[in-house]
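Each reported figure results from applying straightforward, stated rules to the coordinates on display, with no laboratory input. Predicted model only: the values in this text are computed from it and were never measured. Cβ atoms are built from the backbone, for glycine too; each structure is taken alone.
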Structure I
Amino acid sequence: MLSITEENYLKAIFKIAERDQSPVNTNAVAASMQTTAASVTDMIKRLSEKELLDYEKYKGVLLTEKGRKLATNLIRRHRLWEVFLTEKLGFSWDEVHEIAEELEHINSDQLIDRMDTFLGYPRFDPHGDPIPDADGYWTRRPQVLLGTLLPGQLGVVTGVDDHTSAFLQYLNQLGLGLGENIEVINRVLYDNSMIIKLKDGKSIAVSDKVVQHLFVKISA
């Protein structure tokens, strides 16, 4: 059995490795876990002893097959709980992340498998993130950050790269939920902000911070 802290480290390392496609360095883990490099080093040693990480000094860490399986299962639990909380209990997408952070540590495969069945085997969570199935298979879809689109291009909002309540509530204010059709009208070179048009014809300005954390599927 792993502690909650150990599970959180595995999940953090998995996400960093997936994003950067390379061995994960101590500083990146420390930033993600909001702790010191010394604490990360101690945890890496502990997880390496449990054969969950491969660590090479000065190069970083990678999850072993065992570690990757545990991290994938943890993410599966988290995202299924988010679907359950939004679809069955009426929570909004900006409310569920912190609750799911606690529920994901309930270690019952039977519970999760039954919830998956009950929910109809969802492939994506309320934030657009893929949910791995019981065999660890992920459903991927083509998507890019909004900031990569050019004026005149059309897209559909498919996900976010920031799950904080503040960011999601701000998107609610802008009307930028999942499934929203957008058109890029203009790119402001001064601050990399964008003017985009929503499906109701309304044009809004979105900051560089928003366009770098919002995923879209290009439709034209």
Structure II
Amino acid sequence: MIKVVKDILKIFDENELWEEGIELIGSWCFLLYQKHFKVKKYPLRTTDIDFLIPFPYKGKTNIDLTKQFEQIGFRLGFNSDGSFYLRSAEIKIEFLSPEKGPGTDKAFEIKKLSLKTTPLRFLDILSKDKVIVKEGNLDISIPSPLNFCLHKLLIAQRRKKEPKKLNDIEQAVYTLEAVDLEQFKNEYDKLFKKSKRYIMRSLEEARELIPLQENIISKTIITLQNQK
């Protein structure tokens, strides 16, 4: 793991923010699954690092998180919805929160952390059954591999850019090797019909996109289609 990412994670760890429900999400989780869950090695292609911030935020910690990142060389930027991101020469930090209800085009304000986050659908999937992994002397909170797979397969069908869609499907399929498929089906069965359709569509597309992973893809589809 590159130094700048370790420096970012150190800020979350030292401020005990993992205990407040914050998680590292997105593609950097895939690297950690490779190291800690024996997921097959696969190149990581991203210069973004994403964090899930619960909303409403009920953490007890009061800090200016933006200022702490500026102290290690990051500059503040703004998205069109008013949310924040931070960028250095090497990497961009994004702050995201689960969107519920009718939806909004405005950022969520997290006053205790001096942040404004981007609300996105389906992030609540990642909040269940979090796991803690250790990198050196750092603890890191990440989604369970099972929920990571569900989320990636679901959002892949909402992607407008094909490279991002392919990236989601590839990471989900490779991570499936570390997932109990019966447990995967149990969580899948709890989803709405539309979400299920998205997941099945991603798996069907994966057969053409990643033919060398046909075995795990077919096993997953058969498991999901089985009726109890």
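Say we calculate FRET efficiency 1/(1 + (r/R0)^6) of positions 47 and 183 (r between Cβ atoms, R0 = 35 Å, to 0.05) for every structure; which of I, II gives the highest result? Walk me through the numbers on the way to the answer.
On the way: I: 0.15; II: 0.60.
Checked I, II; max of FRET efficiency 1/(1 + (r/R0)^6) of positions 47 and 183 (r between Cβ atoms, R0 = 35 Å, to 0.05) sits with II.
One of I, II was used to compute distance in nm of label points 7 Å out along Cα→Cβ at positions 15 and 167, and the result was 2.5. Which label is that?
II
Here semi-axes √(5λ) of the Cα gyration tensor in Å has been calculated and equals 33, 22, 15, so which of I, II was it run on? Before the final figure, lay out the partial values.
Working: I: 33, 22, 15; II: 30, 19, 16.
Label of the originating structure: I.
Comparing distance in nm of label points 7 Å out along Cα→Cβ at positions 55 and 175 across I, II, which is largest? Present the calculation step by step, with values, prior to reporting the outcome.
Working: I: 5.2; II: 2.2.
Comparing I, II by distance in nm of label points 7 Å out along Cα→Cβ at positions 55 and 175, the maximum is at I.
Comparing I, II, where is distance in nm of label points 7 Å out along Cα→Cβ at positions 111 and 135 highest?
Numbers: I: 2.6; II: 3.3.
Going through I, II one by one, distance in nm of label points 7 Å out along Cα→Cβ at positions 111 and 135 peaks for structure II.
Tell me which of I, II gives 1.4 when you compute distance in nm of label points 7 Å out along Cα→Cβ at positions 23 and 191.
Details: I: 4.1; II: 1.4.
Of the options listed, only II reproduces it.
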